[in-house]
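Only the coordinates and a few stated rules stand behind these numbers; no lab work does. What you see is a predicted model, and the numbers here were worked out from it, not measured in a lab. Cβ atoms are built from the backbone, for glycine too; each structure is taken alone.
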Structure 1
Amino acid sequence: MKSLPLIFVTLFITIANLQAEEAGNIRKELLGTHQGSEVYRYILTNKAGNTLYLTNYGARIIGVEVPDRNGVKADVVLGSDNLESVLRDAFGGATVGRYANRIANGRFILDGVEYKLPVNNKPNTLHGGPNGWYTKVWDAEIINNKNKPAVKFSLVSPDMEEGFPGTINIEVLYTWTRKNEIIIDYVATTDKKSVINVTNHVYFNLHGASEGHIFDHIITLKASAYTPFNSTLIPTGEIRSVKDTPFDFTTPKAFGASIGDTFEDKVFSGYDHNYVLDNKEKIDAIVYDPISGRTIEMSTDQPGMQLYTGNGLMWLKQNPSEGKRFRSRSGFCLETQHFPDSPNQPDFPSTVIEPGKKFKSRTVYRFSVKE
């Protein structure tokens, strides 16, 4: 076979590079091994030149680099590129299941059968138990849709894992668009009737990771009601209006505006509450940092969202010797999901999944800048 002239080789490489640019760019780096499985970092760069970082440990988001109003980029996610730190952080950025949030007293009844779950948040089960999906090394597939670099993570959760019935096949597709959108698509199937509630537990700080607290971030949340809870954070079953409470973000208000106030005869210490989304508008929540100009718009098809302002947050981003910590109130979560304890709350939207019927859901986080 004759060699191609140099000009044709150069032209071929140029065209290939242009095609790769149009498809976005994904790099894969080995972080190490965990329980005999390789853990990778996936670096997705979109057409705007901004970067999303993922890992197959917990199918999680570990970084997002986007510019401020002056074009200066910063990582706005509390994450790490160090495997030791990622393993040490239980939920940050992770895909949480089989049941995100809490199930009261570690038990629920389905079709007359009581299922007992491990208690890891006394007296309740939290985020699927101590060996939930956030602790697993997922399979990963790199997907280059045109202009939209993406990674699909998949996992098989066997029957009775952490006490839940049915073998669940779950896929999570992260797509990073030229509009600086993280599109998260969940698809799950089961071979036996069960319950499912999936979310992502990513922490944001629009100042930049490890750049102080989030009290001054301004949030608008299209939710007219929330679910009050008891002393162990289990909903009482009531759907209560947010009007005249610290939970009212129907008009823009800073996270810290009500923290420290007296509410129901107690000092209000922060948010770890489920909101009942109105689901009437395209955008369900907007968070704006007036200092950097960075903004997140969140949209979802889920009925609820757990707002968490990192009240008890304290974990290392990097190696202890580097001395960087994410302290309390240094990040916030917009956890799109069904309501806590729904399997025990017949008046809440159902979280039952059945054979032959797919669970499908989409959440989008879009980053932009306000001048």
Structure 2
Amino acid sequence: MAAMTVAVHGFDLEEFAGRCARAQARMAVDGLDALVVTSPPNVRYFTGFATEFWESPTRPWFVVIPRAADPIAVIPEIGAPAMSTTWISDIRTWQAPQPEDDGVSLLASVLAGLPREHGRVGWEMGREMIVRMPIADFDRLRAETSGLEFVDGSPAIWSLRMVKSDAEIARIRHICQLASDGFDALAGLLRHGDSECDAARKLRGELIRLGADNVPFIAACSGENGYDQIIVGSRDRELREGTVLFVDLGATFDGYFCDFDRNFAFGKISDEALRAHETVWQATEAGIAAARPGATTTDLWRAMADVLEAGGAAGLNVGRLGHGLGMQLTEPPSNMPGDDTPLVEGMVMTIEPGMEYRPGKMLVHEENVVITADGCELLTRRAPREMPVIT
């Protein structure tokens, strides 16, 4: 897989046509006459339609992908001008919001007009999916489309989205490099007496300056010689001598995420914490070495867990040691026992070993990789083996 760089927004028509064709091939296998997508990542994946208007929950949006025709956008009239700039040519609209019939009748007529072979329509009903419309409207739509069975279409969608094209990987590589630059700069911006909120603001500002489109996720968490959680941040907690600051970052470029973290020591921390840091760093090395075609996500978990357990982990309380990455901060599959998803070329994964080295104290590492023909490519700039010290 040749490295492809990108610093521009938008995909070629061939990218979207290829996605649609692969979806239709999978729909034939799954016995579906159509897929309907409603959520921001999936609408963008199949159409290229990107908008901050998703922040408003007032209006539903629908894209129908028939088994043998181009997609049909069924959307509020306010979105028609923007949708018309994408590759979608069949755009059906209604005046929204219209709570008494917010696109339900229009969507029902579109579905009723599709050729039927199986009488089944796939929806975003499965893992890490959401149907973005009121449940009452969904029930009404089902009643108005007699003869059509609404089923889970998420396996078809994830079979496409888990394996990225070269163009998608280029965007993830680009944001990973911007974020790596941002983390490198952050070490020089942090000061004793800063708060977790200060650290998050400094990193966010640096990333926007470097060219990231957005920074939807920053968890800056801290504690003496380690931290007790990694998801609630950032607070006004002061960063002082003996503190370890953990910063987990999800930034985007052209709709694609990076997701990785870095640790910083404020002055001297305990030898026990330093040993734990070495353990999670070595576990990351083991995960990177294990990330290759033919391995499974369970194999990947085992490679990291063995190092953590040998290093004296008191617990692996995060439930998994990494996951898929792409248009969402976290995507299937999960690096965990029993997931057993085979790794194939083009999958983008996080390598994320974390451990409690004693109750209430944990350390976590994370890097992003893409599976290649003979191993993996590190997309992030590898964290230093020794934790950076803020003096």
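When distance in nm of label points 7 Å out along Cα→Cβ at positions 134 and 246 is computed across structures 1, 2, the figure 4.1 traces back to 2. For the read-out Cα extents along the principal axes in Å, a value of 69, 41, 39 was computed from one structure; give its label from 1, 2. The correct label is 2. Identify the structure, out of 1, 2, from whose coordinates FRET efficiency 1/(1 + (r/R0)^6) of positions 118 and 270 (r between Cβ atoms, R0 = 30 Å, to 0.05) was calculated to give 0.65. Working through the options, I get structure 1. Could you tell me which structure in 1, 2 was used to calculate FRET efficiency 1/(1 + (r/R0)^6) of positions 70 and 334 (r between Cβ atoms, R0 = 41 Å, to 0.05) as 0.95? Traced to structure 1.
Which one of 1, 2 has FRET efficiency 1/(1 + (r/R0)^6) of positions 174 and 302 (r between Cβ atoms, R0 = 35 Å, to 0.05), as calculated from the coordinates, equal to 0.65?
Working: 1: 1.00; 2: 0.65.
Going label by label, the one that fits is 2.
Taking relative contact order in percent (Cα under 8 Å, 6 or more apart) as the criterion, the top-ranked structure out of 1, 2 is 1, with the highest value.
Given a value of -2000 for helix-only ellipticity at 222 nm (-39500 (n - 2.57) for each DSSP H run of 4 or more, over all residues; to 500), calculated from one of 1, 2, which structure does it belong to? Intermediate results must be reported in sequence, preceding the final value.
Numbers: 1: -2000; 2: -10500.
This figure was derived from 1.
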